[in-house]
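No lab work stands behind these numbers, since they all come straight from the coordinates. Since this is a predicted model, take the numbers as computed values, not measurements. Cβ atoms are built from the backbone, for glycine too; each structure is taken alone.
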Structure 1
Amino acid sequence: MIVSTFLALLTLADYRHRFPLPGPTMGEGWGVNIHFTHAQPGEVEKIRAAGFRWVRMDFFWHVVEREKGKFDFSGYEELMKSLEANRLRPIFILDYGNDLYQKGSPRTAESRAAFCRFVSAALKRFKGRGVLWEMWNEPNIGFWQPSPNVQDYIALAKEVGRAIRREAPDEWYVGPATSGFDWSFLESCFRAGLLMDWDAVTVHPYRSSPPETVRPDWARLAALVKRYCPPKKVVPMISGEWGYSDINLKNGPDQQAQFAVRQYLNNLASGVNLSIWYDWKNDGQDPKDSEHHFGLSHSNLQPKPGYQSVSLLSSQLSGYRYVGNFNSKRMAFAKAKAVRIAQWDSDDVSVSASETPLVSPLPPILTFSTSADLKSMIESAAQAAVQRVEIFSMNSQVPAYTSPLRNGKINGFTGFSPRLEHPIRVRLTFPNAQVETLAICTAPIRFNLLPAPGGVVAYVQNQGKVAFDGILESDSSRTLLHLDPGAEIKENIRANANEVTLKEEGAIIGRLVPASMIMLGLAPFSWEAEGDDQVVAHLSHHSVELPDGSGFKDGTQLDYEFESGWKYACLKPSKTRLIAGVVRLGYWLYGDGSGNILRMRFQDSTGQTFQPDFGAIDWKGWRYVSFLLDGSAAGHWGGANDGVVHGPIHIETLVLVDSKARQTTRGRLFAVGFNLTNRD
């Protein structure tokens with residue numbers, strides 16, 4: 001038994017050495033989505049010539065198995081031979097349903113078993129050829145039929161994992177290919193143990209905002225993966241599908257070309273070495289259909305500006321390895337002793353030679369569990385030449401913490417706690433350069449003030465895996481805290497209290513000011529539908545006595561119903577005012593478990609609209625929700641359109657409910673306690 005296990009491990013190591021996941025060398029991990037098995041003459045050669053080394057393609061169950069138990073892989077074999085001839089590797093997506101066994105996606109024991117037989121047959125045919133096998137495509141939206149169900153998906157993914165390990169244990173298996181960073185769906189998968197099965201996590205980071213806005217999301221995902229990953233296992237992240245339709249962009253194909261290369265670079269700077277652009281070529285010629293305009297080439301294979309920009313960057317940095325960031329828009333690549341810099345101070349990426357050698361002593365994303373861990377990591381990584389350490393909130397140019405390095409040591413984080421922040425930027429200053437990396441806590445402590453009738457509540461939650469011991473203090477109270485993982489505490493605080501502090505190991509790690517919370521009245525307001533005028537919607541709102549749990553007696557009931565299509569509901573204040581210095585909007589929301597997407601909107605002084613996302617309304621009952629108003633991880637358009645919040649701002653939409661996957665939907669929400677805070 002010991003000998004056979006050892007030989008199996010040797011076989012696995014040998015195969016994965018010959019067909020590894022890509023590293024950060026330029027182009028190793030750049031690819032495109034395709035929609036064919038029979039290529040046009042010269043088509044696959046054009047993909048290779050642009051600098052791509054991967055393609056991603058559906059591996060359709062219903063196409064392969066048209067008669068029970070009989071599998072026809074001839075189309076995929078033709079594609080595979082063409083890819084191998086051009087030294088391209090495939091990501092094959094194991095999807096979708098097969099009406100021979102069940103309508104919709106596999107949700108019964110019989111249909112799951114049949115799907116696994118299809119998977120096993122595919123592995124017998126294609127194993128040992130460098131394929132990445134991906135578990136479904138966007139199961140969190142309409143591609144899982146009849147409607148998304150994370151538990152049904154998990155059941156299938158676990159069975160597929162077992163089938164792969166039985167048939168070909170050295171093959172790569174990845175998932176879940178979610179549409180967007182669907183945090184609830186992802187965490188459900190991780191909590192169910194799928195990180196034991198998957199070799200990488202795939203996500204589709206679609207957004208209307210520029211590619212730079214993806215970095216905090218990758219940092220958050222890295223922390224989530226680290227939190228649930230089995231000990232000693234490393235599970236990388238993959239950008240499995242992401243693109244921009246040129247008719248949805250202000251500057252059309254030229255802006256698409258800019259975003260194509262910046263998308264790859266921003267993924268690389270976030271520790272994501274494999275990026276798949278959607279799409280290889282336009283899917284049609286309808287000038288008004290955005291789905292027809294994602295391609296880097298026209299449908300007749302004539303190159304668009306995006307193809308040319310990818311080809312240029314690939315040739316300029318061929319063989320160069322990404323080694324670190326000078327800042328968020330200036331990246332260093334090295335080959336032997338040569339250094340080249342890719343930067344985009346404006347929209348276009350330029351590449352130039354540099355005489356400044358740079359190998360960042362920190363990884364693209366640094367994950368840590370406690371403030372002491374972060375301090376130790378910086379000190380152990382910092383070279384003797386490092387003169388200063390600065391830590392910034394994600395979008396701030398003013399450091400929240402700064403310390404010189406003395407004898408290789410930095411001062412403690414007195415008055416500042418990285419555990420309370422969302423992704424932060426760590427900047428190291430050398431005599432001739434500065435380098436930056438993202439850092440995020442895998443064991444954060446949530447510390448907020450929540451609205452309550454006649455005052456506020458101090459809320460502390462331990463989101464880590466180890467116990468938290470601290471002290472919560474206000475003008476009139478002092479509470480010793482011992483919070484086991486997942487535990488929380490709520491402490492009533494007088495509204496006129498000067499401040500509330502949270503201490504850990506004797507140092508203040510968080511300070512909140514009750515007076516910084518500005519309560520917002522709702523009346524008068526409007527609850528209205530927007531989107532496609534052809535899509536029918538029914539909305540109503542009422543002042544009602546609320547369900548128990550929020551602490552408030554009365555609030556607002558919001559009912560909505562949409563037919564299928566692009567439609568969303570907006571709760572808008574009828575009177576708006578300019579607000580300076582606010583950092584967060586929060587309120588209590590009674591969820592309906594619909595899975596519809598919760599957002600809000602605000603506008604800055606230039607007329608630029610920002611739309612932060614909270615995520616899916618996948619819970620029932622009360623939950624306190626909040627949105628950062630600093631522009632991070634938010635789509636934006638109009639005005640300056642630069643992603644920078646130019647204050648003061650005004651709230652345009654307090655609650656925005658967007659139908660999930662544009663399907664027919666209905667629901668009922670309750671909301672109360674709307675507030676703004678001008679200090680985080």
Structure 2
Amino acid sequence: MNARRKTPSIASACRASIAVLAASWAMAAQSAEPAPPLEAYGDLPEIEHMALSPNGKGLAIIGRVHGERKLTVIEDQAVRAATGLGEAKLRALDWAGENMVTAVTSATQRLGPEFTTDKAEMFGVYLIPLDGGKSELVFARSQSLAKATFGNYGTRLVDGKWTGFYGGVELKRSDRGRVGWEFDHGRPALFAVDLATNNPRKIGYAPGESHWRKWLIDSAGKPAAVLDIDTSSGRWQIDNGQGAAIASGVDRQGDVSLIALGTAGTSLIYATDDRDTQERRWFETPLAGGAASEFLPGVTLERIYVDQTNGRIIGYLPRSGGNAVLFDPAAQATFRKVYRAFPKLHVEIEDWTPDFGHFLVRTSGNGDSGSWYLVDLKRMAADSAGTERPAIAPAQVGPISTVSYKAADGTALDGVLTLPPGRAARNLPVIVFPHGGPHAHDTASFDWWAQAFASRGYAVFQPNFRGSTNRDAAFMRSGYGQWGRKMQTDLSDGLAELVRQGVADPKRACIMGASYGGYAALAGVTLQNGLYRCAVAVAPVSDLADLYSKQNSASGDNLMVRAQLIESLGSPAGFNAVSPRRAADKADAPILLIHGKDDTVVGFDQSTAMAGALKRADKPHELVVLRQEDHWLSRPETRKQMLEAAMRFVTQHNPAD
């Protein structure tokens with residue numbers, strides 16, 4: 001099977017270009033200058049999401065047409081539906097049968113005085129019928145339910161009707177002399193929603209005070225299992241569909257989760273943390289009751305694959321690297337064929353048809369700024385379905401590689417190195433760019449932010465420091481309590497390795513990051529000194545005590561949340577010692593703070609407090625405010641504003657030439 005790129009713009013489904021779309025989406029695919037404009041990196045990609053219809057004939061695409069963001073549905077080489085999106089924040093896209101598309105959206109909402117926080121990111125699911133009906137939000141027709149979803153448990157074909165399963169918050173009749181409904185509590189119940197009529201039916205009750213619940217849905221659309229956790233004590237219990245307990249335990253951090261039904265649908269798989277071994281362990285237990293057995297012992301999982309028609313696990317992707325593992329030999333052989341079509345690229349199998357006849361694949365990496373392919377196993381062909389950043393030519397993608405190194409204490413680490421295209425990897429100015437989370441990791445794939453700086457002559461290094469999720473659970477947990485300590489020196493140890501190899505000039509280094517990475521950028525020039533010429537901190541944590549206090553308050557002083565925070569951040573007694581705000585007078589390089597006003601994860605006041613401390617200490621700094629922007633840089637204009645400000649600041653204080 002050969003993978004061939006037919007056009008560098010959004011193309012049609014199933015081989016032939018659709019003129020009405022290909023002509024409009026190919027506009028950006030003109031020959032680029034040696035360095036593309038910054039907006040080619042900072043803007044939202046031309047293709048944000050794609051989903052493949054169950055029969056393999058249709059594609060739902062969120063992308064730009066004539067510069068306008070649209071949801072476009074293509075089937076049999078024709079545009080079946082198209083609707084403008086404006087600046088709506090689309091988070092996911094899926095099909096429910098052949099005649100409906102569902103889209104997950106979010107919006108930052110201001111909350112009233114009865115809540116423990118002043119704003120929150122609220123999620124909803126839009127039902128988009130393709131037969132000419134009106135699109136609407138799940139629960140839109142139900143006065144007694146909040147117009148948001150709190151958990152998405154999949155779709156099933158039940159008695160010939162497509163049904164979606166969502167968590168919903170029930171409202172109560174107003175008791176303040178007003179006609180209508182008002183907030184009661186935020187604990188969701190489980191609803192089965194007839195997607196054709198948007199009519200919800202409650203099939204699972206909301207948990208009691210200080211509890212939360214999750215469900216698994218079987219092929220018949222019934223709850224096969226429910227997990228209930230007492231957040232005040234950490235006691236948890238899993239019941240089967242008949243209400244009988246089949247597993248239980250205690251975890252004060254609440255680290256237990258339902259994963260999927262077993263391959264035959266007669267068992268369930270759940271995961272817990274083993275506090276003794278510091279490992280995440282998965283177990284399989286019969287739904288009818290009986291002894292649990294460990295599931296895939298010794299394997300650390302990156303993700304699992306689930307049959308969306310029945311909720312059963314069909315395979316997994318190991319975190320140790322390599323390709324997906326499918327339990328069915330025929331399915332495994334099919335997946336291998338798909339991977340073989342894309343050698344030397346970072347490959348993500350995004351979607352497939354139930355018969356494994358068609359696949360939707362996303363690739364990125366060296367020479368590839370993000371591409372989508374339709375794979376047809378019957379024809380043994382992979383055809384282009386579009387590219388994400390057509391203004392960035394293959395030769396303009398900076399070389400990407402993985403660098404292995406050791407921390408000062410001998411811990412084995414690695415990081416992703418992106419080099420300037422067309423320049424020798426020798427004595428380069430460097431940006432140390434730690435990821436957020438901190439429990440996340442970077443891969444050797446195209447990163448728009450890193451590539452933007454590489455295009456301007458910088459080497460960009462993304463260390464997977466201890467606490468990252470690219471290795472086993474013990475490695476991830478080794479970052480607990482290490483904010484500003486070993487997690488921080490892991491970054492400078494990576495810089496030292498690049499200097500040792502001759503790649504980086506130690507006198508021309510800056511540090512940059514977002515969220516936890518923003519914290520690390522601040523710590524790099526306050527808690528550490530003599531390493532970096534400047535720091536760029538986007539949506540950073542600057543004061544751990546303030547973060548701890550406000551997250552506790554937002555949870556209603558929940559004991560489980562408190563235990564989770566202490567486990568991750570360390571003892572509150574040590575917060576001031578590793579808070580950049582408290583060490584502002586020690587800053588030895590200029591600092592740029594960038595923060596979205598609508599951030600519901602790390603409060604905007606974390607940046608204003610840091611700016612105030614730097615001002616009092618008479619240290620050089622700037623604060624850039626991103627209006628109407630959240631934690632994830634979801635809006636195109638503010639993403640570009642962020643990137644332009646960061647580039648200006650770095651080139652001012654650490655010129656590439």
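Which of the displayed structures (1, 2) returns the greatest value of distance in nm of label points 7 Å out along Cα→Cβ at positions 323 and 427 on calculation?
Numbers: 1: 2.2; 2: 4.4.
For this comparison of distance in nm of label points 7 Å out along Cα→Cβ at positions 323 and 427, the top structure is 2.
Kindly point out which one of 1, 2 the value 0.40 was derived from, the read-out being FRET efficiency 1/(1 + (r/R0)^6) of positions 227 and 379 (r between Cβ atoms, R0 = 41 Å, to 0.05).
Values: 1: 0.95; 2: 0.40.
Traced to structure 2.
Hey, Cα extents along the principal axes in Å, for residues 435-618 alone derived from one of 1, 2 reads 50, 43, 29; which structure?
Details: 1: 60, 45, 36; 2: 50, 43, 29.
The structure behind it is 2.
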